[in-house]
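Enquirer: So, here's a batch of structures to check.
Computed from the coordinates by the stated procedures, all read-outs in this text should not be read as laboratory data. Fair warning: this is a prediction, and the values are worked out from it, not measured in the lab. Cβ atoms are built from the backbone, for glycine too; each structure is taken alone.
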Structure P
Amino acid sequence: MMVRKDERPIPSQEPLESRLSPNALEVLRRRYLRKGPDGKPLETVEEMFRRVAHHIALAEETWGGDVGAVEEAFYDLLTSFRFVPNSPTFTGAGTPLGQLAACFVLPVSDDMGRREDGIFQTLRNMALIHQTGGGTGFSFSRLRPKDTVVLSSGGKATGPVGFMRVYDLACEIVSQGGTRRGANMGVLRVDHPDIEEFITCKTDEHAITNFNISVGVTDAFMRAVENDEEWELRFPDVLHPAYRSFDGTLEDAERAGIPIRVYRRVRARDLFDKIVRQAYRNGEPGVLFLDTMNRANPCPHLGAYEATNPCLTGDTWVVTDQGPVQIEHLVGVPVRLLVNGHFHPTAPEGFFCTGERETLEICTRRGFRLTVT
């Protein structure tokens, strides 16, 4: 981290706690300040920011940097509210675990627990990550379809949606870093035989409340929609001898020569319409364009993308005291934002850019436009 003195914000002379709303102070005291055995805070708000700044600055020791200068610069950023890190940084910095990451994507293989990424081993890993303050994402596309035969027990498979409910129930019990319930994203490929159940699994808004869900869409599916073709819902043949030792994606199975069973065929446009109608009804599922993601994968040698988490573009709308405004028009502009029914001022610099990414613009038949990542 390079620091120039002339780039540091001018610290406010006003006490830090007086610059925070009562609601913000209450959230800090309940969730982020370190507490003793009696549940009472062991630190003030200023001390919390100092703890975080010092812990982040310690990374400079590895590269021979100036720990003190970076700590002061980071502390200034925090206390001027020009930059606020994620929740795990507040809860984890300076603690024995020191876990600062907010998002993890965990593999889920079609196995009850013999493998390191088996269903219940991954559930355990999810609970441990939530305990440290992280959130988790999963692709359930490797799980065999519901009611498929399980040779080892002679029973029938639960299916991806059933196990997603198990994960969701665990999240009701395990809080993230002791501060909030766990947060998750679930993804299922558009060619999985259980995709229609997945699309509608949150029709009841009281179901699977700890998950956002997204359909993993492929280029082949979008071509089938465009050409009004049938679409195959398919999965590797779980009865084939080679499947017992297999662990991978549908494409991996095809390359390995494992037979692929077609469970049924549907009209691609009907399936796409079901996604759109359900998203219009309650905001889910989202879509992940898997092939597009993997064409831009900077680390393909580490594996293909199967799941991820969302981000925002400059045309995202926020409500200000002047009405709704897109955030790209608020860069460098101080403004009052509506949060939880109350207006709160931003820092004098307003919003600021964190990077540039390629986006796509979707145009509807009625003339609406939406920019997506």
Structure Q
Amino acid sequence: MKQKKFLIAAIGLSLIAPSIFAQTFVAGGLQYTIDGDSAVVKANSKADESITIPDSVEYSDGETQKKYAVKGIAASGFFGCTKLKDIVLPKTLTNIGRAAFWNCKSLEEIDIPESVTAINPAVFTACRSIKRISAGKNLKYIEPGSFMQCTSLDNIEIPGENPYFKAEGGTVYTKDGETLLAHAGSAESFAIPQGVKTIANSAFWYCENLKAVTLPTSLTTIEKDAFNGSGLSTVSIPQSVETIGDMAFAYCKSLDTVKVWWTNPPTIALATFQNNAKTLITPAGTTETYKKTMGWNMFQNITEPTGIESIKAAGKTLNILPQKGMIELESLSFQGKIRIFSATGESMQVITLKRGSKTVCSLSAGIYIIDADGISAMKAAVK
């Protein structure tokens, strides 16, 4: 009886084996796995400098030979292929697996075919040499962290007919421009355009080159991990911001100073500024409130403005002294154009300063944004 049961089990296993154990084979130096009527590709070993993945491959099981369209790149398919510089993807491709090109540190550019609708998590993480990524008009999803540590990526291309996204340089926005989804590249400073309301989850995650960012007064939401691990040294968070997500500024090892404008601190998680909570500058008369508020009280030093603020632009220093009805500008080493904007983004004045000079700008009471040659900016309050 036991022998009969064993025989039945063996027959059953032989019948289902083809559906359980997918056929894997090597062709043209790449490894393919049959998945139904198509094939999924991955590196067979450490990849060459240049690879072209064909639209289809042929496979024989010993009885019949069949052609399979190459529709997928396996998860981690080319992970750690550090010599890979150039890869041509097939037009038949529909899916690029998670972390497919992680740490392909020599990869310089890539064209994603129109048939691919999603950029999955960590697909290009640590591709430090990649300068250009081109995606198609059918792209619908860009997962958080897709371009993490792409420190040379200054050009993301998305065609204008794409109904979901638009790209400018190394930055991707939703089509309406209200959400900044992803940022990468070599620039040390970046001014987020007026009109952006949300910085998405992990948008600036590990942007190690980024030292300074200007946040617009249209901004209301900074999602979790937005600037986690970035190179920021200082940041001024506008009063318009209502929500800051967990770990939004965590592990920013160079972040020395955070300036805020709320008289009533918004609720944040304990880990929002984890591992870098140094100096917090708050509005006059609010220091004690911040010291008693969870999350904000993690800062080592909570203080109020001293009166004179400084902007550093390209290593040059400009001092700013807001006074009653005016702002005094003193150039210590800065030389260039100073643009003054209202809190709503309206251009108020443009001044050209020479190195070592001073000037006074008459302004009515209010909050102003002082922009130094488009490189760095800060807010100033005129009484």
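Enquirer: Figure out for me which of the structures P, Q the number -1.09 belongs to, where log10 I(q)/I(0) by the Debye sum over Cα atoms at q = 0.12 Å⁻¹ was derived from the coordinates. Intermediate results must be reported in sequence, preceding the final value.
Expert: Values: P: -1.09; Q: -0.94.
Derived from P, not from the others.
Enquirer: Out of P, Q, choose the structure whose coordinates give Rg and Dmax of the Cα atoms in Å, for residues 190-317 alone equal to 13.6, 37 when calculated. Spell out each step's value before the answer.
Expert: Details: P: 16.2, 53; Q: 13.6, 37.
Value 13.6, 37 for Rg and Dmax of the Cα atoms in Å, for residues 190-317 alone corresponds to Q out of P, Q.
Enquirer: As an exercise: distance in nm of label points 7 Å out along Cα→Cβ at positions 22 and 238, calculated from one structure in P, Q, equals 4.7. Which structure is it? Write down the numbers at each step before the final one.
Expert: Working: P: 5.6; Q: 4.7.
This figure was derived from Q.
Enquirer: Of the structures labelled P, Q, which one yields 10 when relative contact order in percent (Cα under 8 Å, 6 or more apart) is computed from its coordinates? Could you put the intermediate results ahead of the total?
Expert: Working: P: 10; Q: 7.
Of the structures listed, the value fits P.
Enquirer: If helix-only ellipticity at 222 nm (-39500 (n - 2.57) for each DSSP H run of 4 or more, over all residues; to 500) computes to -2000, which of P, Q did it come from? Could you put the intermediate results ahead of the total?
Expert: Details: P: -8500; Q: -2000.
Traced to structure Q.
Enquirer: Another question, then. State the single structure among P, Q that was used to calculate mean count of other Cβ atoms within 10 Å over residues 94-101, giving 21.2. Let's see the in-between values first.
Expert: Working: P: 14.8; Q: 21.2.
Considering all the candidates, the number was obtained from Q.
Enquirer: Given a value of 5.0 for distance in nm of label points 7 Å out along Cα→Cβ at positions 294 and 334, calculated from one of P, Q, which structure does it belong to? Please list the in-between numbers first.
Expert: Details: P: 5.0; Q: 3.9.
It must be structure P, since only it matches.
Enquirer: Let me ask something else. Comparing distance in nm of label points 7 Å out along Cα→Cβ at positions 30 and 54 across P, Q, which is largest? Write down the numbers at each step before the final one.
Expert: On the way: P: 2.8; Q: 1.0.
Going through P, Q one by one, distance in nm of label points 7 Å out along Cα→Cβ at positions 30 and 54 is largest in P.
Enquirer: Also, quick follow-up: Work out the source of 19.1 here, i.e. which of P, Q gives that when mean count of other Cβ atoms within 10 Å over residues 46-53 is computed.
Expert: On the way: P: 19.1; Q: 14.9.
It must be structure P, since only it matches.
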